[in-house]
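Next up, some structures in structure tokens.
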Structure 1
Amino acid sequence: MAIKTVAANRKAYHHYHIQESVEAGIALTGTEIKSIRASRVNLGDAYVRAEGGELWLLNAHIARYEAGSYLSHEPTRRRKLLLHRKQIDNLTGRMMEKGLTLVPLKLYLKDSIAKVEIALAKGKKLYDKRETIARRETEREIRRAIKNKGGSLP
């Protein structure tokens with residue numbers, strides 16, 4: 001099973017506490033899958049919304065296919081996510097009761113089929129973001145110090 005990550009939403013890890021992730025299919029048109037295979041995707045502002053018992057991916061930017069005609073797809077159109085009914089009911093129920101949201105983490109090709117990894121997430125407060133950044137910087141400094149000490153021993 002060949003998996004090629006096309007786009008990752010790195011902002012999601014900064015803005016949210018990720019709790020549980022699920023793989024979902026995505027309904028696409030012909031020119032959209034060609035743009036995805038060319039890695040012309042941006043998930044930075046994307047989010048998932050539940051409407052009418054279905055999940056929709058909104059604001060995901062899939063660039064127009066260059067070799068396509070003038071009838072090509074709209075880059076930020078709504079795209080339906082493909083999940084089992086039980087999965088949709090479980091995710092929407094948890095969203096409503098716990099105040100969570102659904103965010104896309106990454107879009108990838110799995111055996112030439114486009115998949116989206118979506119996650120239940122809780123928004124971080126500003127002090128949580130600062131704490132995460134501070135922890136990451138101290139870990140980086142520790143690794144750097146260990147690396148420098150290890151090379152200078154007699």
Structure 2
Amino acid sequence: MYLRSVHRPGFTLVEILIVVIILGILAAIVVPQFTNASTDARVANVRTTLTNVRTQIEVFKGQHNDLPPQITGMWTLLLTCSDTYETAVANPVGTRWGPYFMSAPINPLNNLTAVSTAATDAAAGWYYQPAGIGFSFEARNADGSVNTNY
């Protein structure tokens with residue numbers, strides 16, 4: 001009985017290195033595109049949420065003698081039922097109008113729901129300024145500054 005050499009087919013080290021380099025180049029091209037996609041999705045979510053909240057505040061105004069909800073109890077007013085005269089109460093007891101939301105909306109830029117009238121407030125997700133029959137409702141950035149881009 002004699003031994004003969006067995007030739008095993010396979011890849012050489014150079015071939016494997018070339019494949020790894022090509023995969024690295026492709027990953028370097030594709031990964032930044034996913035990063036931009038998540039930022040774009042967050043911006044779209046902020047715009048949609050702002051549109052929904054502003055619309056519901058307008059509905060509230062229409063049902064409450066053209067007055068927007070005041071900062072006192074704002075989410076409570078929008079999350080429960082209220083009567084026409086209840087625009088600045090922390091605990092509305094009315095049953096005529098609302099609720100306008102199922103839960104307080106979360107700001108996608110900082111993941112907070114609180115509302116504040118301060119120019120900078122890192123503990124709040126939203127900036128809200130009722131002024132007579134008008135109002136301003138904006139998102140806050142992660143540092144608490146008001147974002148007026150949307």
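Every number in this text was worked out from the coordinates using simple rules, so none of it is lab data. Please read these numbers as outputs of a predicted model, since none were measured by experiment. Cβ atoms are built from the backbone, for glycine too; each structure is taken alone.
Hey, helix-only ellipticity at 222 nm (-39500 (n - 2.57) for each DSSP H run of 4 or more, over all residues; to 500) derived from one of 1, 2 reads -13500; which structure?
2
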Source structure (of 1, 2) for FRET efficiency 1/(1 + (r/R0)^6) of positions 82 and 122 (r between Cβ atoms, R0 = 30 Å, to 0.05), computed value 0.75 | 1
Out of 1, 2, which structure matches 5.3 when distance in nm of label points 7 Å out along Cα→Cβ at positions 34 and 66 is calculated?
-> 2
Name the one structure among 1, 2 that distance in nm of label points 7 Å out along Cα→Cβ at positions 98 and 114 of 2.9 was derived from.
-> 1
Match the computed value 32 of relative contact order in percent (Cα under 8 Å, 6 or more apart) to one of the structures 1, 2, and report its label.
-> 1
Which one of 1, 2 has FRET efficiency 1/(1 + (r/R0)^6) of positions 42 and 58 (r between Cβ atoms, R0 = 30 Å, to 0.05), as calculated from the coordinates, equal to 0.75?
-> 2
Where does the value 2.8 come from, among 1, 2, when distance in nm of label points 7 Å out along Cα→Cβ at positions 90 and 138 is the thing being computed?
-> 2
Answer label among 1, 2 for the case where percent of Cα pairs over 24 Å apart, calculated from the coordinates, equals 50 = 2
